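What follows are several structures.
Nothing in this text is a laboratory measurement; each read-out follows from the coordinates by a stated rule. Values in this document were obtained by computation on a predicted structure and should not be read as measured data. Cβ atoms are built from the backbone, for glycine too; each structure is taken alone.
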Structure P
């Protein structure tokens, strides 16, 4: 099967360029640029994340002690999102909300619960849309085994930490995807013309 057909079958359309770069050996910066740009496009193409607002409301109520049946409310929000046409992103948001509620139940600070939920949603979307399908191609090739691939993924997420935080904050402000943009890299990638004049180490 040609590579293009494989990517079309296994990787959501906004994430295929990044998946190809992972297999091709690209570094954290390049994959980060592509992943952070793919996320806003995916949200915008979906018309937002069905059920996210309802899940966010559950998280915020639970964080302030205003609900004692958050698990049921969260399931209701999931079902409402699925009925509204959400699918992959809605299910990812549900898993992120569950993890956020669990953290709060273990004593995580209530302040910032919305951001924690949004950040988990971004990271879990990266995993479901990019890293997990990529492992089907890279384990046994670029990476010796699944553990090595997951170690690389953790390193890549770590390298994006600050920009993931910014993207999560922006997503909370632009949940429909309209106006949502990937944060710029603090240190811009050098242009090829600039690289020609960089000193070469001995």
Structure Q
């Protein structure tokens, strides 16, 4: 197991519904980046090439989403409890968490406090509780809440969010989504003191 696979498996685990061989994600660029890592993993295992498909989203009119079809061999590898995945990639935990963040996390600038908000969402409360336990080991988190649409979410405490973002993206050579890192840098620039 290596850092690329830890990042990939984190992303796939965070975005895939249990039992489904497909990944759906609204950020097509992020999915194209994930597809590159998936192709590398397939080559390493001698699994046939996987095609990234783009489909129209009927729910949001002209908006698109990407759909990535996973081979059965990869589905079998990631179809395990989140805790077991963390144990498998404990030596590459930063890469695993970065992949999870890029799969189901959100980062935004909070104008009211001039801070960062980092949150994670899932329809599966048990899965999210397992993730929160892992993140809570090194960064304080707020309790899990539920949205009106039935999704569950939790966020990292605001004063710890910037440290968490730095932890995930401090190594420029580590596998990551360049588009997600660009957004992070935009948010960090918004936090810089403005000249008088």
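The table below lists the values:
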read-out: Structure (P, Q) behind the derived value 28 of relative contact order in percent (Cα under 8 Å, 6 or more apart); value: P
read-out: Structure with the greatest value (metric volume of the Cα convex hull per residue in Å³, for residues 117-180 alone, set P, Q); value: Q
read-out: Computed -15000 for helix-only ellipticity at 222 nm (-39500 (n - 2.57) for each DSSP H run of 4 or more, over all residues; to 500) - originating structure among P, Q; value: Q
read-out: Distance in nm of label points 7 Å out along Cα→Cβ at positions 37 and 101 derived as 1.2 - corresponding label from P, Q; value: Q
read-out: Entry that produces 1.02 once Rg/Rh (Cα atoms, Kirkwood Rh) is calculated, selected from P, Q; value: P
read-out: Test item: Kirkwood radius over Cα pairs in Å, for residues 45-108 alone calculated as 11.6, pick one of P, Q; value: P
